[in-house]
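Heads up, there are several structures right after this.
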Structure 1
């Protein structure tokens, strides 16, 4: 099976390299334009949105949540993909109602340089963690941490993906996303049919966990419904794709990505549900699936994970180069600097993998909480079109969200027990509610203070 997986991965990698035309302009590298200067069409943009958000860690999480919490756990993770609907509204407002060409430009207009500093910090950490997480998943598929096969798989995967990403930048990422998404859908469809023919996927299996509102699965659904308002705005990969095409194409790509992603995540999560419903006491999910389905379906299962990791990594690298060169303006936006930036982000990801810092892999789960500092920005400044929110409201909200994310991380990892002994998702629900309500209150208070003291001027930062 390992040999078959290696051959399959090598084939996908080689095709991806051949599909990556060398970028000869900044528009191709940073904006995804074709050699003729055309932006991506609806199909490419939609499939790119889907495949870059259905990454390896997401698929594993959907399956693992299904394994432990049944259909409710899988539905909870799928709920996060409704972020495409809120993301469509965010992009439409930023670009076509307010007239800005990036999220950073909007935040600078509203909150000055500190507006973008806070935002760039959050998305920079997210990009590095995504590079790390997707490389780490590949290593796990091929061997035990520290083994020769593990090290070789991690290094080769990172290098191959870096090579074709450096060749064509965002344009190459869009082209390979189309190929990788088509292959993903074929494999997912084939795997679903195989599972259906075995009779393992039944209504009884899907409902092996009953619905109890206080159970972790339903609680996580509520958490997702709170976080999807701000989650898309802190994801640079999704936001970058919102500034590539015309208004109608962009809007449709987000809407189609929402339902395709939701269905794909639920289908993949069902494999975890099957394993959870039939697992022997103490049996791991992969072991249960291998016993229930056999080697061929498990090979397809692992190939899907590899494809999703590759498609996400190349897009993450494209967004990283754009963040540093175009949005943050740390370097001149040239092809050379863009490629160097990609290499730096891969090296940072590899460093975290080989250092063995598993805490950061766990910490990726808190990004949704950290992103909630953007919810009041969206409600008041973006959709509410308020220009009278003071900087202290923004910075206070940012600090509170980071504190909430840090608290969830320490609570979920067992370092602290400040919130009692309840389940970590119950704690996350209360933290998310507090951050969202507190942030909106801070923005409202800031707005009121401006009205009470109209002669006060904003402090220049």
Structure 2
């Protein structure tokens, strides 16, 4: 049997998933990824561990499925975006831990240069914020001994996680990325679809450091034969949220999806129109095929599933994420408790790196269930923040396609429908990020003839209609807005 294999390298785990051509899941292997927090607001990953875990997961997934390298038509890669790695071209070793997209160490630089925000947005569709890769690259070049001089000599290579994995998978033959990941660096010009020399000068990034930018479905090289018992073509690469957009078959302008993983990311397909947001959403590349970009508006929330991790790992209020649904159902409401999970600042539409998390409305009667439910509700409220901005910038969606690990929780998915006051639709395959990577790889090698072939495979598993009356939803949301204002002052 011919299958597709997706490498899904996320913020908290690395996975390999084997898919049949119809999108059915054949095997999954996963390893958790430790987070490193060297200082408050700093977040790092060990890039070498990411690579080792990737190899282990691919081997495990193939073994589970009883398959060999020759059974795999192609590999697709999807990845946490904006996370920056710089490595030595000769040795293939990173010069420092990867700096993760959540990291805020470059906040001072961004604050100092806010007068450049509009200039940056016109070229990149992004804001001047520590979230994006450019300031992370600058920090690494300035803080690792000799790095800047070595970069200018061409001895070092930069990549987001996709590029890092491609380099390792191909034995250093491919220093490439795709247009979706490039569009998240703040170095890529959306109109020219290439690295922008003025941006490189501003951020102090030598062009010699950067990978070549390819389409989302393209020839990204072949894996070293010794890794998996034979070479496998790598046919697709997409940043995680763009991959989920493809996995959700949001191919028509106006279609919208929201993914709930570590963070929450809402993406609206705007077709060939590069739409500029007036409400601090991002313009980005949804995918690029045959050198033609399809654009999107995106709203990014830094903390969604990470709030549940915090409840489990830092506060020890739960032992497993699965407990949250039972606890949320055990009470009628939070009794006015709001949790604002601004652990690393607030994302869209606020973009406030100085905001910090807080819990409001505590009383003597407040218990674990109230705080857990407030954490889940915060995901709904943040999603409504994004949806309002989307409506004001572009269209009012009639439904929201949702995916990611959090939406297996029926209570949360119903909560989203209630707070948003529109239906939420959960697909048959909630692993849409990995599925999207598999789809574009399949498109490259001819498993699928077109995006229409992929769209026909999408199926809804369940549709959640709003059950809460609008007045109640509006009142709860007003309380959230008040809580947000308090963490911003």
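When FRET efficiency 1/(1 + (r/R0)^6) of positions 107 and 403 (r between Cβ atoms, R0 = 25 Å, to 0.05) is computed for each of 1, 2, which one produces 0.75?
Details: 1: 0.75; 2: 0.20.
Going label by label, the one that fits is 1.
One of 1, 2 was used to calculate relative contact order in percent (Cα under 8 Å, 6 or more apart), giving 15; which?
Numbers: 1: 29; 2: 15.
This figure was derived from 2.
For structures 1, 2, which has the highest computed value of FRET efficiency 1/(1 + (r/R0)^6) of positions 59 and 355 (r between Cβ atoms, R0 = 35 Å, to 0.05)? Could the numbers behind the result be given before it?
Values: 1: 0.90; 2: 0.25.
Between 1, 2, the highest calculated value is found for 1.
Using the calculated result -10000 for helix-only ellipticity at 222 nm (-39500 (n - 2.57) for each DSSP H run of 4 or more, over all residues; to 500), pick out the matching structure from 1, 2. All intermediate terms of the calculation are to be shown ahead of the outcome.
Details: 1: -24500; 2: -10000.
Derived from the structure labelled 2.
Which one of 1, 2 has volume of the Cα convex hull per residue in Å³, for residues 67-250 alone, as calculated from the coordinates, equal to 121? Please report the intermediate quantities before stating the final value.
On the way: 1: 184; 2: 121.
Value 121 for volume of the Cα convex hull per residue in Å³, for residues 67-250 alone corresponds to 2 out of 1, 2.
Of the structures labelled 1, 2, which one yields 4.9 when distance in nm of label points 7 Å out along Cα→Cβ at positions 115 and 331 is computed from its coordinates? All intermediate terms of the calculation are to be shown ahead of the outcome.
Working: 1: 2.8; 2: 4.9.
Computed on structure 2.
Could you tell me which structure in 1, 2 was used to calculate distance in nm of label points 7 Å out along Cα→Cβ at positions 139 and 411 as 3.6?
Derived from 2, not from the others.
Computed from the coordinates by the stated procedures, all read-outs in this text should not be read as laboratory data. Remember, it's a predicted structure, so these values are computed and weren't measured experimentally. Cβ atoms are built from the backbone, for glycine too; each structure is taken alone.
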